[in-house]
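Each in structure tokens, the structures are laid out below.
No value in this document is a laboratory result; all are computed from the given coordinates. As the structure is a computational prediction, the values presented were derived from the model and not from experiment. Cβ atoms are built from the backbone, for glycine too; each structure is taken alone.
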Structure 1
Amino acid sequence: MANLASEFVGIKSPNPFWLASAPPTDKEYNVRRAFEAGWGGVVWKTLGQEGPPIVNVNGPRYGAVWGADRRLLGLNNIELITDRPLEVNLREIKAVKRDYPDRAVVVSLMVPCEEEAWKAILPVVEETGADGIELNFGCPHGMAERGMGSAVGQVPEYIEMVTRWCKQNTRMPVIVKLTPNVTNIVYPAEAAKRGGADAVSLINTINSITSVDLDAMSPEPMIDGKGTHGGYCGPAVKPIALNMVAEIARNPKTAGLPISGIGGVTTWRDAAEFMALGAGNVQVCTAAMTYGFRIVQEMIAGLSAWMDEKGYTSVDEVVGRAVPNVTDWQFLNLNYITKAEIDQEACIKCGRCFAACEDTSHQAIVMKEGRVFEVDDSECVACNLCVNVCPVEGCITMRRLDAGEVDLRTGEKVPAEPGDWTTHPNNPQTACAAE
């Protein structure tokens, strides 16, 4: 049976599934329930400096995006960091870590961008016995307007500076949580590494307005007739998160920097994809808020079964395996040619492939008598739009043409050797080099 035990920057946990810093980790009661359900670790909801507690809104805090079946695809959150006193949180963290020594307890922190503020909070967190800290440089609302959160995460120089302060003033591993609200994620990651970060975690939430109340003419969630932007999370953000994790993992300056993957992890497969692209573990929030803490049991069982099937004995064997296959467009094999094929026995004659191809693509699907749909290879560019819109899994597939086979669209034989844009005759740089 696969061993799911995880060690991330020296922090051990029985599995790689951690709860992210968010409402589910805001108090001892929640965290104890999470650990009893099977979570391997938690990142405690972000603590602020000592003083008057943070004030949250007392109305709706979430907006939502649903699929056609009312399945929750994304949440918009306008809640701030913890609004409970610092001393209460610290006392509870200490108690939880004492009673669950085998679980990872990491504390998220956000204080003003001043060295003394960080020096003040680090020792009191260290006294709890916590396993590490996560610097919240990602929160895009409320705190950013106060010069914290993403206001720091969008400035590489600030990331490097604060990370260095923390590394100089604590024994605990320092994880830097990155905001996705930037042009290029590798620059903040490089800054965190320069500052001495032990790891990065990403993505934090994305700036968003999920909907507008067209009667009140206000963004939702609405507070007394007005709304604001918030942080978007959930399954809908997973593709963005995967890309950013992969960019850090394959960037020469950050390759090897441990990554905690966050963003829409709902199933074991989501977790496996993050790990394949370089994440050493994953953090989960929206899935727990949607389905409850026991969803982790499905994640654990699913990941274990898949690893057994593939012959992986530890999660470390999965981490980063897909990274070598992530490349830039210019290096893709242009001599890899496929054509769509429709399984007539599986086809339910709905016509969605035909409508999509006829109206918005390359008119490569022909409707014949009796609503029989066939692919015209002379027009098919292998875009696979038809595969993605077909409601029957496996009904439409893509067949690769063999070397020497004639592509009816171009009238040319498929080359035996691969070829990419860097050597293609239509590339102006290739032509200049030849001259």
Structure 2
Amino acid sequence: MGILRDARKAVKIGRDLLANRRARAALSLRLAQLPPLEANKYKIAVYFADGEVNMYQIRQWYKPLQVLGQTWPVVVLSRGATAATRLFEESPLPVAYVRTVVALERTLAEQDIRIVFYVNQNTKNFQMFRYGQRWHVFINHGESDKMYMTTNQFKAYDYSFVAGDAAIARLEKVLWDYDFDKRAIRIGRPQADHYSGTLPYTPDDRTVVLYAPTWEGDRRAAAYGSIATHGVVLVRALLATGNHRVIYRPHPRSGVVDHAHAAANREIIGMLASANSADPAAHHVYDTGPELGWQLSAADVAIVDISAMVYDRLASGKPLLVTRPADPEALVDTNGYLSACEWLPAAEASSIVAVVDRVLHDPETVGRLDFWVRHYFGDPTPGSATQRFHDAVEQLMGEWERYAALHSGDEPTQLTTATAATAVPVRSGSAVDDPTQSHETGEDDD
């Protein structure tokens, strides 16, 4: 069994290396055709050291950062070839491929970066922390009550933009000697003001139900996936009414570990196709698109597993159900929203039509939802979170100006454009190094 596992790992590593090589070759051609970034233009950088597999972490920030960029120009610094390739294809923000530290330093020397945003805790973030005279700000890629949200790594950043009171309460339990009043700034969920994507159907009088399960997990403690335990039954019940429209958005890894989940996933996809064939006006949706937003906005009710999707939906302020894991070994946080959410046990999946009606219309349920929305995200009024986000950036820009004035007489200690350009002879194209070349002083991400 160990030999087979090692063989699979070897195959994956080989596949990843091949994908990297191809991505770099494609980047080389693309970069040769691109003009360099306009010098001294960008005030904010988004540092992304991951590969394509974690692109979802930065995608959700596209729209908020694009709007912010109208006031404070924003550039994405990508360290990985596969992610950079995808970013050049889809990002609405300018992108610099900075595979090596030399390329990164050149970009910093050529731009006026005052704030650096981070959407995850990649270990390569530490490489960026070496550069002072700017604020390093953790903005994360979601809101949840998972252990990831209470890591002591928060202390590595100058500031963190957090969603609301729930985040502060969560962090106060684990971060000792941390100045929350100064370093943790509440902004809500600005992504909720910029839900992206186009509806693949014309709205009508059907009740729209989003079913967005997570994958089955790689251990029983994380067995949160509901496709095999809840999914088939509840989707079948909703399709049978003729009054509901189902949007099915499974996790991309659904069924990679458990054959029962894979089979259930295929069954649900087949049921949606059959229902659409029988009634073309139903427009049930099997959604695998890269954009997440329109689904949360369009659905009257969402059914999600324990995952970041709980809080993505909560930020919308609209009704949701959380599937209760069928495996008794699955760890469930008994604090925060999950202590008072609307649970859907597997035994009630067949009664989903009545349950959906209850969460839509029961006054007590609606009132409880409003409390938790405000506890996690503050004022849910459209545009409020975006304003808080912009105010937080404005605050930090003001602080940058204040400290820059205090240190205006200091001897320069950061790299200049000249020193960065002469450190290693590399070609600059859109503030990047040549991905076909190898440099002793550079560090590769992928």
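Between 1, 2, which one scores greatest on relative contact order in percent (Cα under 8 Å, 6 or more apart)?
That would be structure 2.
While we're here: Which one of 1, 2 has helix-only ellipticity at 222 nm (-39500 (n - 2.57) for each DSSP H run of 4 or more, over all residues; to 500), as calculated from the coordinates, equal to -12000?
2
Now, a different point. When distance in nm of label points 7 Å out along Cα→Cβ at positions 195 and 211 is computed for each of 1, 2, which one produces 2.0?
2
Here is a further query. Comparing distance in nm of label points 7 Å out along Cα→Cβ at positions 139 and 283 across 1, 2, which structure shows the greatest value?
Comparing 1, 2 by distance in nm of label points 7 Å out along Cα→Cβ at positions 139 and 283, the maximum is at 2.
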